[in-house]
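Just so it is clear, none of the values below were taken in a lab; they were calculated from the coordinates. Remember, it's a predicted structure, so these values are computed and weren't measured experimentally. Cβ atoms are built from the backbone, for glycine too; each structure is taken alone.
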Structure P
Amino acid sequence: MKMTKILFIGSFLSKKRGTKGISEKLAEDLPREEFELVLVSYKENQVLRMLDIIRAVTFYSYDMVHIDVFSGAGFRIAEIASSIAKWRNKKILLTLHGGRLPEFYQKNSKRVVSLFNRATKIYTPSLYLQDYFRKELVFSIQYLPNSFNTQTFPERQQVIENHSILWVRAHNVIYQPWVAVEALKIIRETFPQASLTMIGPDKGRLSKVKEIIAQYQLQDAVRILGAVPNNELSPYYTSHHVFFNTTTFESFGVCVLEAAASGIPIVSNQVGEIPYLWKDENEALLVSNNSPQLFAEQTIRIFNDKDLAMKLSNNARKKAEQFDWEEVKKEWEKALKV
């Protein structure tokens, strides 16, 4: 049986950044006896990255190109790569990511429609994006969830650090890390020993976070650890009391899924994919407008109510198991044999 040769265009920078992109995780799990994969790009510099992708999609031998589609600069990569692949008469599979794609579409509708027109198939791991583009456009966009290995995130430890909060994201304006700090200040009025651990690289807002920490005199209550590789996150998920998700955009939320698999109760801003995927009061506690006050109130509920914490923990773990690779691999293998 002839193997399908696929050119994967996405982020393959885990050795430099510590975290694995969607395509990198997928490529690791696909059976090599069925698929021959070429991964692009490993370049971190944006100019070199673009040149590397253009070279690969123009000159490499492949049956299909799989392109991760994001808004902003990432969208330009998808445009150029798909145009070259179309010129070469190759099959094109797009996977839509990024909670900001609807906002991007509103300002760049012609570009989005042109990209979609070049695609053989369009998929998304986001029910939110699927719903949005179904209403706005006539294209068939199929739901195909991201996957991960739940075994790499063992269930919750019996002993946790009491009244501890975990935040895992980049220090970027999109993720508003300062909301977690402001919520901690309010929580400590009820639980003076409450603490916050922040994991993620600086993307321009770490200095603001540190300013707020100093303003509220929380230096002894907040640990800032920087980036931590995916395969080293599990002990943090399983040892903390509550997980915060303060993003303002969300198309899937891999870190939320990892937290759920670990059984840590989740408090999240109610945006994008979150209300589609997580049932409020059952699998997570959802707040509106990224309100520090609401984050604090919901966290205090979990601290005070062991039954609520246990319910959220158990139900979130069950939901996460639906996204295990063993559950979704057949759908991915079918998609990549278009």
Structure Q
Amino acid sequence: MRRTLSLLVVLILLAAAALLLWRGLGWQMDQPAANAAPLRIEVAPGKSLRSTLLALQQLGALRHARLVELYLRLHGPAPRLQSGNYEVPPHSSAREVLDQLISGRVVLESVTVVEGWTFAQMRTALDTHPAVAHQLRGVSAQQVMDELGHPGEAAEGRFFPDTYRFAAGTSDRRILERAYERMQAELDSDWNGRAPELPLANSEEALILASIIEKETGREDERPKVAAVFINRLRQGMRLQSDPTVIYGLAEGYDGHIHTHDLESDTPYNTYTRTGVPPTPIALPGAAALQATLHPADIDALYFVATGNGDGTHHFSATLAEHDVALRAYLRKLGAQPDSRVAPRAVSGRAP
């Protein structure tokens, strides 16, 4: 009987100790860490639970890594921590930190693709981003399109300019897929809701014209007017005579200035020598340029020229005579001599 009582006492004491340990571990899980500032941490793929917890303790994000590990093992199978970069808020508890790592609430990186950039500039931004996994770096633009499942399609203009947020380690391929899908959705929506009787055969021509408008002006309030000039010219069979298309066609041959021989040298992108729109876009148009293209202003202008006021505004003219006056006024502000050879041009004041 005495031995039975002793065993019972031992069992009660062990149960009490286990209960105290259980409650103590739970209490430890809810105690705030000592970090007074956010902590950036990285959970590497394949890293063990113990090594991850110890690393968190060393950084100050956990108080007692071994107690946390014991608590987790007593509560069932060890949780799977998601790899990635995290930012732990100040004084987070162990329970809060683990919840963040188990659910994979990683810090999102970002890359901004600017309206009016070329596809080459977009690729440079991706190629130089330290958080992007580079699967397509070094391959040609056409190979990129092949990899994305669009063989034979030109890459220029096909990716929507925006700020894209992503987890570190996301591939450039995935970001390009998102940008392509976004552009296609925007273009389809705008094309379906376009103004009637536009002289554009399909949405591809709309995209090309939008890219020209994007390069012609940085002023959102003037984009519909610039679009109207080009739409009116297309309706009348006039050449677009857009400097940015000439610059794009010159590629590396552009020295920062457009010369008379540049305007007269025929390339597929020279809208001074060829009618209609170029064969591909010349840049990545944004939402405002797409909207302006498919909803141009209701004006009869055929020409525009920078005012020279320093605010990016333009003077829009319906006749060549009116445009000639505006052009000469602009050249006088620049201190240049008027040249009658450029009178019919749709001169832009925006830098290429």
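Tabulated results
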quantity: Per FRET efficiency 1/(1 + (r/R0)^6) of positions 116 and 188 (r between Cβ atoms, R0 = 41 Å, to 0.05), the highest-valued of structures P, Q; calculated: Q
quantity: Winner on distance in nm of label points 7 Å out along Cα→Cβ at positions 268 and 324 once structures P, Q are ranked, highest first; calculated: Q
quantity: Distance in nm of label points 7 Å out along Cα→Cβ at positions 180 and 316 - structure with the largest value, from P, Q; calculated: Q
quantity: Computed 66, 19, 18 for semi-axes √(5λ) of the Cα gyration tensor in Å - originating structure among P, Q; calculated: Q
quantity: Label whose coordinates, when FRET efficiency 1/(1 + (r/R0)^6) of positions 124 and 260 (r between Cβ atoms, R0 = 35 Å, to 0.05) is calculated, return 0.65 (choices P, Q); calculated: Q
